[in-house]
Structure P
Amino acid sequence: MSNGTVRVSVGAADVSRLIYVDVSIWVALLTNEPSSPALKHWLEGETGQLVTSRWSVVEVSSALSIKVRRAELQLQQAQELCAHFDALVRGDVSLLPLASADYDHAAVLCRNAASGLRAGDALHLAVARRARASYLLTLDKVMARNAKKLGLQLLQNV
């Protein structure tokens, strides 16, 4: 979203509905992308507990810096969006730590060349599985395909 205002209110979150949110979603919510309006609408009505990994902080920072280098965002905008995301994951979104086993699992996933997985996406999937997430929300088709194979349900029509 262009103004960087993402509101997440999960005070009465349904912890039985654990939703792992991928970086593609966070970037779309923070910036002005084609999927942003639908995602904002979904977020307003979501009652599940949103989770993401600590790795997401790195990837969001990187994605916003790339947008600065491509002149899609001004530096100050990117810094404000990073600060907003940092506040979001310190507040209503559960930020999951990475464990050694997550790296090991991600490596195994990446060894399957046919999966098409990149290292970062494999790491997200490993964390989501370890956290026993009920659902995965991503805009990445390769990640979604692999999530299904791992038994993660995808949130559809978001």
Structure Q
Amino acid sequence: MYRCRMRSAIRVTIPAMTMIHLRLIYQGGPPVHWTGGPADFGLQDKANGLLPGYADADGTVFDFTADCKTGKNGRPALHGRFAHGPAADRFVYLSWRNADGAYAQRFKVPLAPITASQIETAARSGVRLTARLIIHEQRATSTGANIGGTRPVDWM
């Protein structure tokens, strides 16, 4: 067992490796400049594959799992097929690929805000931690490049 130290004095015990279920809901449209189709939009894994989502009344839904252990900084570190970046600053990519295979746009959705308490509760109850990414209007630069970047969300 590892202990994750929270910012307050509360300590939450998490098993050495705990799997949690996550759900990202995307509400928005495709990039301004994109030549791909439905199979070219999804949650990007480490092998550059795209996990397609499914449509429901709330938007496009992506269900995935991640493993958690305590990182060197005492905070949860998420690992798995979709977790990108350094351990202290993990994120998932929501990606659109053009017909030629090049990425048209990628949003980084941070996983680092997920707390040890949320992980313990999700692991114990089997409930998915869910975040909603709402993009009201896609934008592009004056040179025609789609604007991606990090898009903070609240995991609940």
Structure R
Amino acid sequence: MEEIKIPKEYFINIEGLREGVNEFKYTTDGLYLEISELQKGIEIQLKVTKIGKRLIVRGKIIFNLELECARCLKKYVLNFTESINSVFLPNNPSGIKTEEETEDPDVNFYTGKTINIVQLIRDIILLSIPIKPLCDDSCKGICLLCGKNLNEADCGCRRE
């Protein structure tokens, strides 16, 4: 069985960071995230602040999703800019997390010399997908009788 390698842009090398602010900007294809709506070309801009063993990761992700309108079923592309705001702490050697650490969803734990941010990026993108995507707020949808897209023209069906 072939081993799947995570692209290097999804890792932060802790040993390579200097104390204070470290800036990163890169583009990746996003294929590894396995999100079918995601268009190629995710831009990731990060400011990683290292304070001892604590890492504060802030920045933004710029990406496009191809969605299907819930009313007219037309495919369209929507642009997103989402914020990243997360803290990474070394895993507690005793394995016991404090109450403060476990209640905050923006607190993550790491072991070793690198941090894998795949799940963080994937979660941000998945949470940005609208529950009811609309190509336009004024979308008229499709005729329930004949199936014609009512944004293109009126179908003439009698609707009561």
Revision key, fill the gap. The highest value of distance in nm of label points 7 Å out along Cα→Cβ at positions 62 and 118 among the shown structures P, Q, R is in R
Check your understanding: Given structures P, Q, R, which gives the highest value for Rg/Rh (Cα atoms, Kirkwood Rh)?
Key -> R
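Values quoted throughout were computed directly from the atomic coordinates according to the rules given, and no laboratory measurement underlies them. Because the structure is a prediction, the values reported are computed rather than measured. Cβ atoms are built from the backbone, for glycine too; each structure is taken alone.
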